[in-house]
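Only the coordinates and a few stated rules stand behind these numbers; no lab work does. What you are looking at is a predicted structure, and each value in this text was computed from that prediction instead of being measured. Cβ atoms are built from the backbone, for glycine too; each structure is taken alone.
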Structure P
Amino acid sequence: MNFYLLFKKHYFYIFLIPFFFIGATLSTKVGITHDELYDLNVWEANKNLFLNNFFNTDLDTSFLSGGSKFYGSGFHILSIPIESLTIFLFSDTHYLEKTKILLSKHITVFILFFISGLFFKRILKLIIENEFFSNLGTVFYFLNPYLLGHSFFNVKDIPFLTFWIICTYLIIKISKVFFKEREVKNKHVILISIFTAVLLSIRISGILIFIQYFLFFLLITNSMKINLIYFVKRFLFKIVLSLISIYTLFIFLQPSYWKNPLLILEAIDFMSDHLQTVCTITLGECMKAQNLPSTYLPIWFFFKMPIVIIVGLILFPFVEKKITNQSLNSLVLISLICSIFAISLLLILLNVNLYDEIRQVMFLLPLIFIISLSMMFYFSKLLFNSLVLLSLSFFLLQNITLFPYNYIWINNFSHITKVKDMFELDYWGVSTKTISNFFNQSDLDNNICIISNRNSGLKAFDRKEYCYIDFKDLHKKNKRPFYVALIERGVNKGVPNNCNLVFKEEKNMNFSNEKLILAKIFKCS
């Protein structure tokens with residue numbers, strides 16, 4: 001077999017294997033964010049609660065006070081085996097023990113993203129029974145800078161997205177079996193119960209998946225001229241057993257709920273009205289989480305989705321007849337469309353607090369990708385191949401130039417609006433490692449202090465245990481010389497007099513001449 005035929009047969013795996021190892025390696029090269037440290041503290045308190053209950057210990061669980069007890073532990077339980085296998089990679093470093101754990105969790109996050117892509121491919125294959133389409137669509141998904149950037153560190157949204165995709169795949173499988181055989185298999189009920197419970201244990205907002213489940217069965221039964229009430233009666237035992245299993249496994253995965261399992265109701269209420277005073281810069285306006293306009297989600301979806309995906313969605317009127325023909329594949333697409341609209345509309349109508357652009361609804365992006373890519377393929381295979389291959393070239397270059405800030409990526413409409421002061425940029429603070437490296441290489445005197453809005457993230461990579469001062473004391477009379485490191489939303493904060501810029505982290509987006517400043521360091525003499 002010549003090289004061309006060999007490549008044609010195995011090209012997807014030729015991409016997949018190096019992608020996995022390169023991605024996993026890159027995930028250990030980004031900084032530690034505030035959310036990761038907070039999430040780890042919640043997990044350690046939950047773990048201590050588990051040990052106290054089963055091993056009669058008296059470990060500290062005080063971090064589970066207030067809203068912290070509602071944060072999920074599911075991801076951290078899943079990461080235990082991968083941590084145990086990868087923690088040795090950091091044994092020769094000077095990092096703090098927590099830093100080593102979190103960098104190991106970065107690998108887990110990337111592995112989960114990788115798994116999400118495999119299920120993304122399966123869903124594409126179920127809808128459009130074409131191997132090349134599903135392979136190329138999956139490469140497109142993997143290389144999307146926004147999602148890829150989050151896969152290097154985001155311990156909340158990527159695991160949640162992964163299990164949402166798995167649950168979506170399972171509901172499609174259940175729907176397909178029911179459509180053909182008018183039966184729901186026990187193995188599918190068991191699997192969807194387990195994965196739904198894990199989804200809820202990562203984020204309580206996983207309760208929204210039941211909207212998707214309901215719409216799938218409503219549309220499938222309606223197309224088959226089966227009364228939904230009849231369906232519920234016929235499978236009542238399996239439905240009730242599934243709900244009990246989901247709830248039981250969810251509680252088991254949440255030690256903070258053990259004394260009062262009904263806390264789930266309080267958690268749903270608390271998280272839907274999450275106390276968050278931050279605002280997100282959206283088209284130049286600082287939109288507050290607790291008072292968002294209805295345009296917030298549409299704006300961010302428009303600028304965060306690749307242009308090729310927007311093109312695919314625009315093609316809907318031209319392929320409408322093909323996807324409303326009552327075939328099973330068409331019903332799956334319609335169910336996904338209805339699910340996205342219903343969930344988005346519910347979040348807008350209930351005025352749920354959202355912030356940091358679309359990270360809380362990131363799980364909808366793969367579904368939108370699936371719908372758009374399918375519509376494009378229905379419209380024209382040539383158009384699909386041309387636009388996706390062109391996008392992949394663009395994605396690859398952007399991923400290289402933006403790393404480790406891939407997730408700040410915005411599509412090319414940013415050439416019209418510009419990015420600086422128009423959109424939120426580095427709200428995570430992965431620049432902590434870059435800034436720490438600057439100080440480590442500068443070999444500062446231990447008496448010289450550092451003032452930063454993310455001291456904990458800098459300490460994670462600190463070699464010499466430098467002196468740190470709280471950011472709230474920035475404008476007090478501090479002993480000079482000292483350094484000021486500005487990252488995240490604080491990058492444009494004012495600094496005291498006689499402070500000179502000694503370092504800045506700059507990136508260009510979408511081959512624009514516009515310089516985006518993501519971190520600054522000042523020396524105040």
Structure Q
Amino acid sequence: MASASSSEVRDGLSTVTLGTIFLIVATFLFVFLTFLSRVLIVRSIGADWGAFSFGYTAAGILAAVGSLGLTLAIPRSLPYSTSEAERRTIVRTGFVLGSAGAGVATVALGLSAPSIGTALRSPSIGFGLEFFAVAMGCGIVANLIAAVFQGFSDVAPNAIFVQILTPAVFLGLLVGSIAVPPHRITYAASLLAYALAAVLTTAALVVYAVRRLPRYLPAGPGAAGARDRLLRFTAPLFVVGAMVTLLGSGDTLVLGVYRGATAVGTYTASLTLARLVQVGINAAAYIFLPVASRFVRRGDSVGVRLTYATVTKWLVVFSMPLFFLFFLLPGESLGFVYGPAYATTVLPLQITVVGAFATTILGPSSVAQVAYGYTRLLAYNAVAAGTADVVIALVLVPRMGYGGAAIAWAAAAVLYAALSLAEVAASDGIHPFRRDFVVPLAVTGIPVAVVFVVLRPAVPWWALPPLGLVLAGLFVLVVIATRSIDEGDRLLLDAVERMIGRPLPLVRRIGHRFVR
């Protein structure tokens with residue numbers, strides 16, 4: 001690898017590392033704040049929690065349609081473009097189309113909400129969807145603004161406003177509603193708080209964008225043809241966004257139709273935990289997209305391959321402990337997070353966490369396809385996976401309930417990631433399965449699984465977080481002991497040293513001693 005390419009990869013890894021850490025922290029704050037809100041709502045509104053969960057899921061699917069694929073197209077198109085005039089046209093077109101899509105989606109859901117509630121024989125769902133319609137429209141606008149900043153490799157708007165501020169305001173409004181009559185959180189109050197939180201944080205993000213965006217993109221004329229190129233690139237991603245959201249929610253909707261809103265509330269508890277395993281890879285994918293797009297624009301596939309493999313390898317340090325805890329100790333994990341009432345229904349968590357971990361070790365393959373511009377292939381993959389989710393759920397949910405929904409979600413998630421990885425590996429050699437990744441994964445994972453399966457240790461709830469740290473440390477030790485350190489790891493260390501502003505001589509000595 002040429003020195004210039006090494007420097008570019010190091011810069012890319014530095015950007016991905018910093019952005020990933022920032023987003024992981026923000027995501028865990030999001031999970032924590034959302035969990036507190038969930039506890040307040042569940043204990044206050046009781047049976048209406050299922051209607052709340054169902055409405056949230058349905059609004060999420062429509063939000064993907066309303067975003068028109070722009071939240072993927074814009075962060076790829078901005079770093080791929082070669083002039084500020086092109087970027088200005090991309091941003092302006094995105095804001096016009098995205099705002100229109102948000103408005104249409106909001107009106108459509110708001111007007112159809114009573115009919116949906118009647119069809120599902122649940123007035124609570126119909127009533128809730130009217131509030132979720134407002135929150136959904138604001139969410140589309142907020143994610144669109146965050147996507148513009150993502151195109152400039154700035155994750156702060158997404159982390160601060162979408163991941164932290166929105167759930168924090170929601171939680172604050174819930175607590176505040178206790179201070180007014182009837183001095184408790186009602187179903188209507190929780191819906192109003194959710195919608196109002198979305199409105200307030202989106203307004204704050206708009207103000208932030210007006211002040212901050214000119215630093216990245218000064219005012220000026222646009223570029224002829226840039227709008228048409230964006231629209232052609234966005235069209236397949238519109239299908240991708242809708243189908244990927246269906247992939248993540250179709251099984252939940254089918255479960256709600258066959259087993260009722262109460263079943264949805266119980267199932268989403270397990271699904272929420274399983275998705276924690278994907279937090280690291282999703283955070284990396286968010287910032288990997290603009291970084292990989294710049295590599296692709298320069299024709300540097302080596303940089304994409306090295307960055308992809310290195311990022312995927314080290315995110316296992318984050319995801320593997322959660323996988324083992326949730327899969328091997330599901331009752332303890334559910335009880336630790338949600339309380340004893342949720343600790344008995346463990347099969348959905350075990351099934352979904354397998355799918356979540358499998359998608360993690362495959363890496364951000366769909367994002368790599370977007371960076372290379374393979375949007376048509378990605379659309380086919382999304383249609384296949386989304387269809388699989390719904391079809392499997394329709395077949396299994398009536399007989400298996402929660403377990404059928406979990407199988408549908410896991411199978412569809414793995415299918416989507418695997419198809420994307422197979423295609424980008426065949427076309428450009430992008431994949432994580434090198435000796436430096438496979439050996440530590442196997443040497444760590446197999447013995448740990450055997451120990452837990454054979455010995456079945458009784459682990460108290462307070463020991464789960466320390467046990468997770470021990471498993472993460474074990475993976476790092478195995479990487480060193482098996483000499484599974486390569487050029488990408490050395491460049492990552494360079495990037496980390498630059499990020500923290502000081503050298504790490506001990507780490508370097510260990511690396512030199514054990515490097516192959």
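Work out which structure the value 20 belongs to, where relative contact order in percent (Cα under 8 Å, 6 or more apart) was derived from one of P, Q. For relative contact order in percent (Cα under 8 Å, 6 or more apart), the value 20 is produced by structure Q. Match the computed value 2.6 of distance in nm of label points 7 Å out along Cα→Cβ at positions 65 and 457 to one of the structures P, Q, and report its label. Comparing all candidates, it corresponds to P.
Please compute mean projected area of the Cα convex hull in nm², for residues 25-232 alone for structures P, Q and give me the label with the greatest value. Let's see the in-between values first.
Details: P: 14.8; Q: 12.2.
Across P, Q, mean projected area of the Cα convex hull in nm², for residues 25-232 alone peaks for P.
With helix-only ellipticity at 222 nm (-39500 (n - 2.57) for each DSSP H run of 4 or more, over all residues; to 500) derived from the coordinates and found to be -18500, which of P, Q does the value describe?
Details: P: -18500; Q: -28500.
That value comes from structure P.
As an exercise: volume of the Cα convex hull per residue in Å³, calculated from one structure in P, Q, equals 152. Which structure is it?
Details: P: 181; Q: 152.
Going through each structure in turn, the value belongs to Q.
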